[in-house]
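Next come the structures, one after another.
All of the numbers you see were taken from the coordinates with simple rules; none came from a lab. Note that this is a predicted model, so its numbers are computed, not measured. Cβ atoms are built from the backbone, for glycine too; each structure is taken alone.
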Structure 1
């Protein structure tokens, strides 16, 4: 067999193996907490909201070319942008999902752009669903920088956070550090991310 033919056969075998690989929830790695962020022009606020999902199979082998989906459908008041603002990722409004494809290391880096709705019901605990090749990998909590989903991150959002804080409840959308509690640490983190300016604009449009 020529070197070119051997290389082609090897690549075909790798692709076939990747197609058969079933992601393992136990061995894959997903974030426990995600920030719903805004954008600046055509760029998502990746400095505040980017995270990595690593997909592995039952043999602990990286799964390449696996479609990873982050769904925020069950998060109270969360709205997903109709545009991802991140090259290589796409939006599926039907499931309120952000999709991306893993690389040869079985990893994909994603950012979820969106916003909340003022006056929406409070919620706590994991509400984000994470899938790889349609296999559920687990759940994560979600906090919203842009609490009202309009005019970017600003003073109105700060006022909504203060309302959540004053309620005495540990409301998930305001738990920016993901520790399950509403504290001054969350306010400090919000102020830091607001000052960075990466979420100066809200999404241009949201999934219905």
Structure 2
């Protein structure tokens, strides 16, 4: 019966029926408490419902059962990030990357943590790793633009902003205006000076 609950839970999760999916995964995990995947998906359903404490319990149990699962550590990082537990989120994302270093979303999320901590160069390093792995990752280009703007490097910010917009990412219009305004304001200062290409 637990397998049937799990299967229904997966189908409901794919249809974004998160409350019903949560109920199915709870039944599956109750019948087979040693089934890591049931706890992982229970955590995902709780996360989608905004039930962060329940998600944390589910992912922590999954970590006990499957400590080498990259998915577990990534999802723990997401919970910690939403709870503003930045050090815990950083440790979870770093563990996920140690297990599987080729996931662009994990690099992007770790970049967010570094940016929140004011570690802008480390944030840029992670965002660049994300776009190296997935060049069409609009969110990572947007986040690069934001971080370069925080460093007052508006040429590089504009470069990644344009890529993000070309990829269809919904860049905030106020940010677009801010970057354009800063570029216009700085142009007279650079007349007659040679400038290199933006840092990508």
Structure 3
């Protein structure tokens, strides 16, 4: 379980003008959703940017420190300004240490496929995030899949994931995660060859009929 810490401040302010003041003070308005209730808070913008860098796309639990009280959470949703790309709102989901919860975990492909390296193949990742259910202590930061041995036509699926104890995957084990197919140039060449063979066969058949 990977856990990072973040300081937040409780807030009562609601409404556009109040929220605008919060953002002008270089803070991000946020909501912490817990079982049966929710509460408002603000997050220092710089601290959240630092947190995002540390997370680097991994599934990470965030321990929120709020006025001496702490709570274990997941980042449920993030909103950005469409023009400036600045963070404008965050939703946190509070989780209990002794209760399983549902989330998603990123799939990271490692290595360079033989099919891509030697045969100009095309790697396609069909699944980037996998739904899981587990206790907070069992949450994996990500799933790594080595694709080094994948040749043209090969694939890796959910059954190839290394799943830790207490983690339940919410996908069928046959679900393909990544596959290597022939290159566009290779397919074009194969198509041209097939057309040429077809023409030759047609000429031969014509000769027999005459």
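To test your reading of the models, identify which of 1, 2, 3 gives 1.00 for Cα Rg over 2.2 N^0.38 Å, for residues 39-118 alone when calculated.
Values: 1: 1.15; 2: 1.00; 3: 1.44.
The value was obtained from structure 2.
Assign the value 17, calculated as relative contact order in percent (Cα under 8 Å, 6 or more apart), to the correct structure from 1, 2, 3. Display every interim value, and only then the final one.
Values: 1: 25; 2: 10; 3: 17.
Of the options listed, only 3 reproduces it.
Suppose you compute distance in nm of label points 7 Å out along Cα→Cβ at positions 71 and 103 for every structure in 1, 2, 3: which one lands on 1.5?
Values: 1: 2.8; 2: 1.0; 3: 1.5.
Going through each structure in turn, the value belongs to 3.
-0.30 is what came out when log10 I(q)/I(0) by the Debye sum over Cα atoms at q = 0.08 Å⁻¹ was calculated for one structure; which of 1, 2, 3 is it?
Values: 1: -0.30; 2: -0.35; 3: -0.46.
It was calculated from structure 1.
Which of 1, 2, 3 yields 17.2 for mean count of other Cβ atoms within 10 Å over residues 31-38, as computed?
Working: 1: 23.2; 2: 17.2; 3: 12.6.
It must be structure 2, since only it matches.
Name the one structure among 1, 2, 3 that distance in nm of label points 7 Å out along Cα→Cβ at positions 55 and 79 of 0.9 was derived from. List each step's numbers first, then the result.
Details: 1: 3.0; 2: 0.9; 3: 1.7.
Answer for the origin of the read-out: 2.
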